[in-house]
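*Asks:* Next come the structures, one after another.
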Structure P
Amino acid sequence: MKRLFFAALLTGLAACRLCHIGVLWTEENLPMAAAIQMLGGKTLYRDVWFDKPPLTSAVYLLWGAQAGWLLRVAGALYVFTACVLLYRFASRMWSEREGMLAAALLGFFLTFGIPAAVIPLASDLLMAAPHIAAVYLAWRGRPLWSGALAGVAFLVSSKAVFVIAACALWQYRALPQLALGFLIPNAAALGWLWMRGAFGDYLEQVWRLGFLYAGDTFLENPVAAGLRRTANWMGFHAALVAGAAWYWLRERKPDRLRMALWAALALAGVTAGWRFFPRYYFLLLPVMALAAARGYMLMPRRRAAALLALTLAVPFVRFGPRYVLLARDALSGRPSEWVDVAMDRDSREAARLIGEQARPGDTLFVWGYRPDLYIYTRLPAATRFLESQPLSGVLADRHLFATDSVAPEWARRNREELVRSRPSFIVDGLGNYNPRLAIEKYADLQPWLAQYERLSGTPFCVIYRRR
């Protein structure tokens, strides 16, 4: 039974992700583009501007930063690993029945959700497996290893501070060992960055911009928006909420309070930054799936089955048909007409036009948040800036409609560095969306841009070639 369950789970995860074989999603583009530059011999942060912790990009090196089926199989295997870890956690805490249900719930909600969140192997999803492993090891009484896994999570996302806090709920008497474990992988990573001359750039790109980002939300009323979006998340994840509520009401074992505090810490992590994107709620999924699995086992069997069938039907009906349509398009070899991938289609067309004229040794610079162009062209970046956030100071969560820079002087200094580069091709992937942020609108870039001629482009990309 167990082997059949895991075989079905892996097959389902792989089949659904392979439907996205012809699509790249925004959250995976920059990490993969940075990995491609690393494969070319560049050092992250020193030679490649990247605003996430190092493992977020380094993980793509495992399969050569290739898109297509390799990327999607890697995603399926990663989510499967997270499900297996949650199965082990629930099985040891209760029984194999809770373990299989917890794994199934996690796999379900990491599949039937907003594709731009659940499909990319991006920072928030990549933290799921070390998050689960760290708390599991804390529950098992292994503080050093628990801290080490939380430290690995921190090299993927700064929100892992909430993971180490959750581990401390079980290991508060062994905080020195927990802290030591957390420090070991981070000290190793920082030591490597120091030896490569990238430590200062790491602090600026990951932490300086990170604090600017966290302190400047685009939401006018973040508290009201957070309450609304959290309520929407709870409604969409009613299967987890209902099962978890039953668990906290009916469970009598001592871990109940710690599980509730773990959920509260995860929700605090969702709140950090005041944006409430769907992918931020991945922090809540492990504890909610665990609690829900136990809750359903405490329910009368028929009630549990009916409640699960009813609550899981909504996300399945909402997102299931899209996998069928994407699979049909992939099998027929035609591009998807889905509006959500319009920008991706545009990037593919721009890459095709560049590829028709590119020669060996050519380089590329992309203005706007369109790092997928480096993936589709496989051209080396002419500068360390793979997108325009550090050059305009306008964050990517608003640059399609706003022009306010969070750090104008810092952005100006970065543009001074940009004009010393000599890319073969420049692509403005932002100006047709937000004309006020077009590259040609920046007076200090106009003499540099005058060295380029404008080629035929796409609906949303302006392509320049050096004269």
Structure Q
Amino acid sequence: MRVYVCGLTPSAQAHLGHARSFMFFDVLRRYFVHLGYRVDFVRNVTDIDDRSIAEGRERDVPWHVVVDEYFATFKRSMDRLHVIDPDREPRATQYIAEILAMIEALIEKEHAYVVGDGVYFSVPSFPRYGALSGRNTDELLIGARIAPGEEKRDPLDFALWKFAKPGEPAWPSPWGDGRPGWHIECSAMCHALLGEPFDIHGGGYDLIFPHHENEIAQTESLVPPPMANVWMHGGLLQFDGKKMSKSLGNFEPLYDVLDRNDPQAIRLLFLQTGYRKPMNLMEESLAGATTGLRRLQSAYDALRKAPTVPHDEGAERAALEPFEMRFFAALDDDMNTSGAVSVLFDLAAESESLAAAGAASHAAAFLHQAMSLLGISPAERTVHERSLTQDTRTIGSLAYTIRRSGAEHLGGDALERLRRLLGEIIPPHAIAAPDAIDAIVEARIKAKSEKDFALADRLRHALSEAGVTLSDSKDGTTWTVDD
């Protein structure tokens, strides 16, 4: 089973919309493996784009530093959400040779042309353009325009290769130094890694047009159709009925949401809506999902610990069979995770009667298997119960609370490691590791208040390297030393 999912463009912080999309394809992959398929799962990284170049200029750092910082934060968030790493995670800039070869072939077949600002794909040369999104070119031309500085021949044409502007990163090409356009990157990586046709191409609903439409046009101009046998698109996520955006003030970095909520509860919340459907996220929805997760975990614990009672093996299997059949039938029905989750809640409601019938062991095993397939394994639950010490401080007019847990686990070399990682942040008077950690946490709180998220991420990552985990909430920041 060959699967390609359009991955992150790490030129900004990942958000819950990204989490929903990547979490669904994680469940899809888990289910294919359960069914016995050997899965080759590719999720790319668009590691060069206008935003990362612009932020690099603003911060006076190379563009790839911006990319690496955002991508590292994203990867840590995926780990916390129990999203399994892809088998391959190619970066666009690693496939420049393959991109150039594809562009050269498109030019040779007269599907692309060179002008003063770059190389463009000619949309009129591909009659089936718009088939994926269900649009026709006449409809698309309404409102389409040629932006200032663009020399393309048709408003629908799109860039394959952008000639470099002063100060921009660039790679040599037969037509002039520059960098690839967004769409050609995925076509080249799909062709190089999976070939055509591969089984499933996935991504968010917002990628249907123009990104996936353009991928099809480029690829199927060179190879027999289809590029992919199945296209799967996840519905968009809104917050309180609005699209998440920084301008609306409702955008929150994914790692902050994970600090305030159980990652497994976030997964459960997303699973309770069909993957194709748009979803409106409310703050109270997360609280409800947390309650639901605890119900499932409690049912599993009760079934696992239930005393053995005399029972008939055939009757035990018969008692569980309806739940098992309904659960897998739901996943077979276009990955109806909402239906699958409802089966687990039904099982939890019947856990006492199942235990009384002697089916506790079988029920616990099935519940563990089903929850693991959904990425909410009871064996991987998050443990929050620790003793805390705390105090309240201020930075200027900013009041904040620091809570500490597990300081007794700090080894004698902890302060030395922290000074090696963040010596410039730790004041000379910090002569013990807890004081150094407090100073770093304080610096991070200040950085976040000033919207210097790159520094905040760097401080969090350094603490993680030293075995210290941070958790933010509306009441303050908790640091916990890993056992």
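*Asks:* Where does the value 0.05 come from, among P, Q, when FRET efficiency 1/(1 + (r/R0)^6) of positions 89 and 417 (r between Cβ atoms, R0 = 30 Å, to 0.05) is the thing being computed?
*Replies:* P
*Asks:* Suppose you compute helix-only ellipticity at 222 nm (-39500 (n - 2.57) for each DSSP H run of 4 or more, over all residues; to 500) for every structure in P, Q: which one lands on -14000?
*Replies:* Checking each candidate, the match is Q.
*Asks:* Assign the value 73, 53, 42, calculated as Cα extents along the principal axes in Å, to the correct structure from P, Q.
*Replies:* The read-out was computed on structure P.
*Asks:* Okay, next question. Taking FRET efficiency 1/(1 + (r/R0)^6) of positions 217 and 281 (r between Cβ atoms, R0 = 41 Å, to 0.05) as the criterion, which structure among P, Q has the greatest value?
*Replies:* Evaluating FRET efficiency 1/(1 + (r/R0)^6) of positions 217 and 281 (r between Cβ atoms, R0 = 41 Å, to 0.05) on every structure, the highest lands on P.
The numbers here are math on the coordinates, done by the rules we state, and not lab data. What you see is a predicted model; the values in this text were computed from it and never measured. Cβ atoms are built from the backbone, for glycine too; each structure is taken alone.
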